[in-house]
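Below, each structure is written out as structure tokens.
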Structure 1
Amino acid sequence: MLDDSEDLRVRIFDDLDSQAAFLGGALPGSILDEYQIDGEHLRLRDVGRGIRNIASWDSTLAVVSYETGAYHDREVSDGVWRYPYEVLQTGPKKGSIGSSNAKLENAMHTRASVIMFVKPKDWDYIPLGLVQVVEADRNAREFVLALSPVAPGPAFDSLPSSGKVLVREWALSTVRRRVHQPEFRRRILRAYEQRCTVCRLAKEALLDAAHIIADRDDWGDPETPNGMAMCKIHHTAYDRNLLGITPEYGVRINHELLADQDGPMLLHGLQEMHGIDIQVPKHTTDLPDRDRLAQRYAEFQNA
């Protein structure tokens, strides 16, 4: 049986975050049910319940915020959530506080990081981040959860105030991307009919939603005109300015790559794409924004 530790919780979240990134930002429930770490099975959710407790652990491992759940989970300020107590829904003690809350309250006393998932309607589970339980409001029957910008401990506590602000801003921007990316990907793949805009590959598992302007930029909104569906090789090439898209929707390959000789993958995967036109969405409202493309193409030319 796995022993509870802060290191284990952080490793679990990091692994889930990596898997979600590969799958477009969210995880199917089956991955949470069948999760394995260090050769052992560790189920990460209780279907239909928000709090996941492990019998032998003193503190809650994970919570889920459901968009359409029975409880009024809500973000009350940047990185801070109100998370209602679980209340018994049936039986003679209906309406009373369930025992599962005790381990979530204990996480507050032990400063254990809790994995927080968000489950929007009809979506998979988004691993949002590690949170700390900072308050148990018994009168309101709610917990207050706050985003943990780093693993708790002296490393963060010893930072000057300005450093804490910077770390928290970075953590919040990371959370925002985790929430927005799955929906952005869904809209982009739908607009491009589940095909790479460059090579027309139609394997959804190998497709990404590529930003034209990065989401860290003020002009990098997660909207369809700021994205294109690309297979992973063309997405990587685009991000590294080895492949460019003109404002007229033409594909250009870096001149050094065009001159290189490195086998069929380079020849057919990249060099033969030089000069073709991308496949664009049918609806004009979904077309790649030409002004954004122009800004990004200038970066490609200057690389």
Structure 2
Amino acid sequence: MVTIFRKAFYLIVYVPFYAVLKLMGSLPRETSLKVGEAIGRIGYYIVGGRRRIARANVNLIYGDSLPEKAKEKIVRESFVTLGRLLADFSFFPRFNKGNIGSHVEYSGFENYSRAIEQDKGLIYLCGHFGSWELMAFAHAVYGNPLCFVVRPADNPYIESLLLRYRELSGNRVISKWDATKASLVSLKKGEAIGILLDQYVSADRGVVVPFLGKETGTSTITAALALRTDAPVVPVFLLWDRTKRKHILRFDPSVEIKRNGDSTINIAENTRRFNDILGDAIRKDPSLWLWCHRRWR
């Protein structure tokens, strides 16, 4: 009986989500973006729990260095970013090599090229920043598919839909529960993998290092894979150009991996460096980051 009710609940949630996704994907691109941004603004007002988490995080990081109005603007705009991500995701079936350049343009592509040419695989250093789903999707549409790690959604109907959309461009999804083994296999084949590193993990599953200046649990998988395979680690961010109303897919130079003999120290120090790089990008445009996640606990 419990299973029947659970399935019914999953369907009740899935149906409107699917309907909204299909509707937004059928609209003209700019209209869809504006609808998504409007949904984000509405979400800011009605999703009180997440709004409070975002406020607490922004206050923790900025304290008295910013006026209250400026901090609240960061919170509000971060919800708008999520709405824009929904619009971008809805358009996945319509993006192709002929039109992707009108929506996403490269910056620093030579940094990606130099890294992938080493033939050791490639690890993207990235986080929940901007339209992170489009970041991987657009890169694959341009002809550069990758594997990326995700946590499967609890709702199996939504998870099936997300998986289908995510892999439309030739990307391959790796489950979080099999991330290390599957990532090693991919890197040994010379493939690129993406791991969103900015989510909280408990100290027994990661390492406690500063993120935006405040210590918190961080996954060590990126550092461990880089040290084990010698795969280059390339920071990648999807920025939002508010004037052009399009995304900039930016690749930064590969991160120098530090090796000091002790593997535990190496993993902690490299993870600390990765957090600093992600934090620098967030500070430059904080409205693009997922503040409503409980990153510090």
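Just so you know, all these numbers are worked out from the coordinates, no wet-lab data involved. These numbers were taken from a predicted model, which means no experiment stands behind them. Cβ atoms are built from the backbone, for glycine too; each structure is taken alone.
Work out the source of 3.3 here, i.e. which of 1, 2 gives that when distance in nm of label points 7 Å out along Cα→Cβ at positions 23 and 175 is computed. Each step should come with its number before you reach the end.
Working: 1: 2.2; 2: 3.3.
It must be structure 2, since only it matches.
If FRET efficiency 1/(1 + (r/R0)^6) of positions 31 and 191 (r between Cβ atoms, R0 = 30 Å, to 0.05) is calculated from each of 1, 2, which structure is the one that comes out at 0.25? Display every interim value, and only then the final one.
Values: 1: 0.65; 2: 0.25.
Corresponding structure: 2.
Quick check on the output: 5.2 is distance in nm of label points 7 Å out along Cα→Cβ at positions 63 and 119, derived from one of 1, 2. Which one produced it? Walk me through the numbers before you get to the answer.
On the way: 1: 1.6; 2: 5.2.
Derived from 2, not from the others.
Comparing structures 1, 2 by distance in nm of label points 7 Å out along Cα→Cβ at positions 47 and 135, which one has the largest value? Mind showing how you got there, number by number?
Values: 1: 3.7; 2: 1.8.
Sorting by distance in nm of label points 7 Å out along Cα→Cβ at positions 47 and 135 in descending order puts 1 first.
Work out the source of 53, 53, 47 here, i.e. which of 1, 2 gives that when Cα extents along the principal axes in Å is computed.
The read-out was computed on structure 2.
If you work out relative contact order in percent (Cα under 8 Å, 6 or more apart) for 1, 2, which one comes out largest?
Checked 1, 2; max of relative contact order in percent (Cα under 8 Å, 6 or more apart) sits with 2.
Could you tell me which structure in 1, 2 was used to calculate distance in nm of label points 7 Å out along Cα→Cβ at positions 143 and 287 as 3.5?
Clearly, the read-out refers to 2.
Computing helix-only ellipticity at 222 nm (-39500 (n - 2.57) for each DSSP H run of 4 or more, over all residues; to 500) gives -10000 for which of 1, 2?
Details: 1: -10000; 2: -16500.
Label of the source structure: 1.
Rank structures 1, 2 by FRET efficiency 1/(1 + (r/R0)^6) of positions 55 and 223 (r between Cβ atoms, R0 = 41 Å, to 0.05) and report only the one at the top, that is, the highest. If you can, show how the numbers build up before the last one.
Values: 1: 0.35; 2: 0.85.
By FRET efficiency 1/(1 + (r/R0)^6) of positions 55 and 223 (r between Cβ atoms, R0 = 41 Å, to 0.05), the leading structure of 1, 2 is 2.
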